[in-house]
Structure P
Amino acid sequence: MADQSQNHTPFEAVIIDGGRIPFQRSGTSYKELMSYDLGRMAIEGLIGRAPINGDDLDRVIMGTVIQDVNTSNVARESALGAGIPNSVPAHTVTQACISSNQAITSAVELIRSGQSKIILAGGTETMSDIPIRFRKKFRQKLLDARKYKSLSDFLKFFKGLRPSDLLPEIPAIAEFSTGETMGESCDKMAAHFGISRQAQDEYALRSHQLAAKATNEGWLDEELLPAAVPPDFEAIEHDNTFREDTSMEKLQKLSPAFIKPHGTITAGNSSAFTDGASASLIMEKQEALNRGLKPKAILRAYTYVAQDPEDELLLGPAYATPQVLDMMGLELSDIDVFEFHEAFAGQILTVLKALNSEKFAEENLDRDKKVGDIPMEKFNCWGGSLSLGHPFGATGTRLVTTAANRLHHEDGELALVAACAAGGQGHAMILERFDS
């Protein structure tokens, strides 16, 4: 629910630093690694350059979506693997694509309530090694087999099984409640809001071009933590997710990926399956100042929202943005930096259109005027999930880290972070640059 505590506590949460190992397309540089390994490298990288030691931490919180049964509390395993003392508690949160947003806001609440002073919050995800299991009928047979005692019991094992029961069951990126994939939902939503294929491809091209420019100009260097991957341990220093050489001609040649033949969502205007991990150092403001540290930004108001996953699966930011602005008494025009998660070009363009729609404001937000138009010169200026990649559990911390860095790079005062998530959920947060 909405954050109501910021005006009732003497404690303020600030971000001191944030970083991520370079995001990599699934099946490439990190394909032999577990989510645990990626989280460990992100924690090691951040603590390695941080002005604190691991034993200064009060808590480690990490988000993840697709859990490995061997490391179900991946935050704890990654922390131990990174050398964080075993006396530091760690827990894992999951809230689809806003999992590491939840990790950060959980840290904020622990700090505001006076329970913690220094927390490492982040997220980790691999799509290169997703859990694939047997079908339920065969799984049940295997569980029953643990009770077998005689040869005759084992001889009955295959009784009632069909060959199809032995086939692997691969998890689908689909809503449990509706059965629809996220791409199918986005295709329908984009059509409903009148978002053309041309507009989506143009936005995707913009995202890739901005990511390439930010990389080439070195603007992303501050948030990138080099990752040494076995067996050669040669450091990976940059994302391999963006397409610097893409063009409208290439994008327009791609076929619809979900609703065929007339859909508008393609592989080119969607975020790709990505492996990666992120971490941030969240502290109580006075604790940071007492240690002689200068925060990057104060983490101000935030909110979480939820809508019908069948009709508004990816519209969360259109609902969360006005809520968080109202909590701070702000307008869109007061915001200097916008960092929104880009699940699909169609999704982000729908959100922008909804925010600038009088009809949407009246019918969906119960407001007498639209939220407003977001200037594109302030929006996702260093690329976004379409180009930088989207490791589900790690993206939220990337958004917050990039927003804080952009505030200083662009001499801004306020940043707004927003993201959609599976289940019809959404999140928004406001950051204020720290200058004192």
Structure Q
Amino acid sequence: MPVRSFLLMTLLLASPPAAGAEVTLSPVISPKVSALLQRPPSSLRLGLLVRDLSSGQILEASRPDELFVPASTMKLVSMAARLTQGGPDETHRVDVTAPAQAVAAKSAVLSHLTLRGGGDPSFSVSGAYSLAALARQLAARGVKEVGEVRLSGRLDSATWPALPLGTPVVSVRLSEEPGWNDTPDGYDQRVIRAFEGQLRAVGIQVKPGGTLGRRVGQAVSEGFGQVLEGAGTPGPALLDEAPVATVRSQPLIALIRRTLKPSDNVWAEQLAAALGTEGGREVATHAGMLAGMRTFLTRAGVQAAPLKLNDASGLSSADRLTPRTLVTVLQRMYDLPFTGLKTPLSPSDAFAQRKNLFIEALPRGGTGEASVQARDLGGTLASRFVGSGLDVRAKTGTLPGVSSLAGYVRGKSGHVLAFAIMVDQAKGNTLDVRAFQDKLLALIARLH
């Protein structure tokens, strides 16, 4: 996306919705929808809001402003916030730095290397964006020996709750190392050992026993800034260092797609962590990430005060959102489409041509699971709405007693409808609740 278009979108997103944007201000329920809501599969509490994104009219509403447990529909908020923060073409980077004097002298022997990351979960041991790629760059520069391997980053891992995610949020994450029930320090040591192995594999000698520094590093080049090392607290500045190897990730929108389609909780937390650097914060913290999410909601026109945000993934049962919150986020991401195109598209054209990058990152209903491509495209909705003819792109959310579905569907009018169906306190089988939600959405699409 051209910089000018991206900045325009950001400015528009920062403005609250115009007064009177909702054509229908009072909650309404059509007779057929009301009748269906009277026949749930079990005891449950349901919130519903449906909005016509062409006319702005509220079409269906039941408990639209009550708080519900969102489960993974929380990812609509965190990933929309992250996309708005960075833009679709932003890339993550992992750098290796070394003492600046030794780098300038092109020394083959380095007292230490520092591995620096920003939390991107797509980084790996091997491949183009990997520890192995960094090691190959170092060997190509003529590095023969390293005294010590260190790790640094812009996340304070200690501020992230250990549960319910079950694995630490860290500055350098390896896709091959899930880290279940590990500690931040323990995980970081795994990364150091893995990097040492890759260095040895390309012929670079490494003195064993790399460390996690506990200090804040000085800015040495683009993108470094001040960084927190390991999971410790800020302290004295490191000696000047200079970059000796760098690798970059896929564009942010590709990472968001890989998060939303399968509803990956670890990826959601790791990607959203960058929201913690909003407002010029040097180090991302859990509280900073939540503040970044609240800032996004406020700019999108949501009154964030009554909401309860505890994480980016929706795993926490303490999270609370309203159907109106989700529909407002969906509306903003529809009205200001990120397309990556030089020529702007209207919201309706971007949707019809499948060019709205955020919407296309969502699971797509009815793809089936006959092939890997179909499963990847459909994500958590691949086996739902099969044969229905509905054009559904939406985010699912499931926890014990909780089932949410929020996204976009094209109605019989041809208009795009944004909807949120939130269920909690459900006593019955989750599959029955999902089937009820699917039936409800199909009815809404046929009516409107």
Structure R
Amino acid sequence: MGARDDYLPRSGDSGYRVAEYDLEIDYRVGPGRLTGRARIVAVAEGQLRRLTLDLAAPLRVAKVAVDGRLARYGHVGGKLTVTPARPLAAGAAFTVDIRYSGNPAPIRGRWGDIGWDHLDDGVLVAAQPIGAPSWFPCNDHPSDKAAYRIAVTTASAYQVMVTGVLESTRRSSSTTTWVYRLAAPTPTYLVSVQIGRYVLHHSPGQVPTTVAAPARAAAAARHDFARQQRMIAEFGALFGPYPFPEYSVVVADADLDVPVEAQALSVFGTNHVDGRRGSERLIAHELAHQWFGNSLTIAAWRHIWLNEGFATYAEWLWSEASGGLPAATHAGRARRELAAAPQDLVLADPGVDRLFDDRVYLRGALTLHALRGRLGEERFWALVAAWVEGHAYGTVTTEGFLAHCAAYGDVVGLLSAWVLSPALPRAA
């Protein structure tokens, strides 16, 4: 893990990197009460006399141990500071055990309320970019990717969907424990828990898919998400094989402003389901994030265009592949929209307040379309496939992408104009 993120300097700790989180969560839906145990296996980057974890204030810590020995700790301002009984040597593997409990709530930030959200009858977790500490202690930095085992116990009336592959369920008299394992390296913001009274629809295929939706929206959801297998095949032919064992979609029993991606799972609201595929571009967008954002994760938040530009371009690609408007038409519309907007955003460094600005999405997609036009079909798609394969399950940066592209043709000037300058480049 590198230095702290300039956009979110209070998040994360660069003094160590996490190998695995093992989380045991007991949650009572009615009172919204969570009791948790977290075991974090990590490696010290340098000598550590103390370390910090991100954990939101509504959750209270009862005990902390490092390598089995009780440790001193303080929990202030969303940071849990842990002082081991003895310093940790550089390169040493260590384990932190934390007992905690409370009523988790979303973290309020400049992008709204993010994290563990108690619905009328269930839970929705959408953690990008700062919401993970709303429900578990973590090193909340996108470049610190780890494996996870997550066990959630709740009333048996509810379906629990968690990022990862379902390993087992254990039912007692009134509760069920769901155990999921996520082997692929995953940043904290892409870990999600969804709890609700859902009906599940499974679709077998080369990549098994599942759609979970409330009963009242289940039929419409089956129709609206029915073409995901075709999308996976289409994107797989362009980007490379789908990177995870399966893919799930949860239609939360709530209206959401926008859908959100998690690792091998995406979350939509019932307002995104109409039985007419009215939100299919968003379905394509969230699926594309499994390659761009999830397998290839940005090393710092200023590189967000590498997630959103590719996912937006995937919307245009799917439109064309499914018989809708061609990508060139979408690009023309996006250019007109950007031309009418202020020319004050640098794609490679938009600033924390504009992390999710529409211009990041549209200009990112237009950058890729311009690159495709300059290189031609064969070289462009070879570039994309090599980018995805070469950085699978790792982290990426704008600088790395520009260097990668330079090996495929004379594109340095083109990309510099699109990525490093605020002015909208002239049409080719």
Q. Out of P, Q, R, which one gives 1, 6, 9, 11, 13, 14, 14, 11, 8, 5, 3, 2, 1, 0, 0 for P(r) over Cα pairs in 5 Å bins from 0, in percent, for residues 154-321 alone as computed from the coordinates?
A. P
Q. Thinking only about mean count of other Cβ atoms within 10 Å over residues 74-81, which of P, Q, R has the largest value?
A. Q
Q) Which of the displayed structures (P, Q, R) returns the greatest value of relative contact order in percent (Cα under 8 Å, 6 or more apart) on calculation? A) P
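Computed from the coordinates by the stated procedures, all read-outs in this text should not be read as laboratory data. These figures come from a predicted structure and were not determined experimentally. Cβ atoms are built from the backbone, for glycine too; each structure is taken alone.
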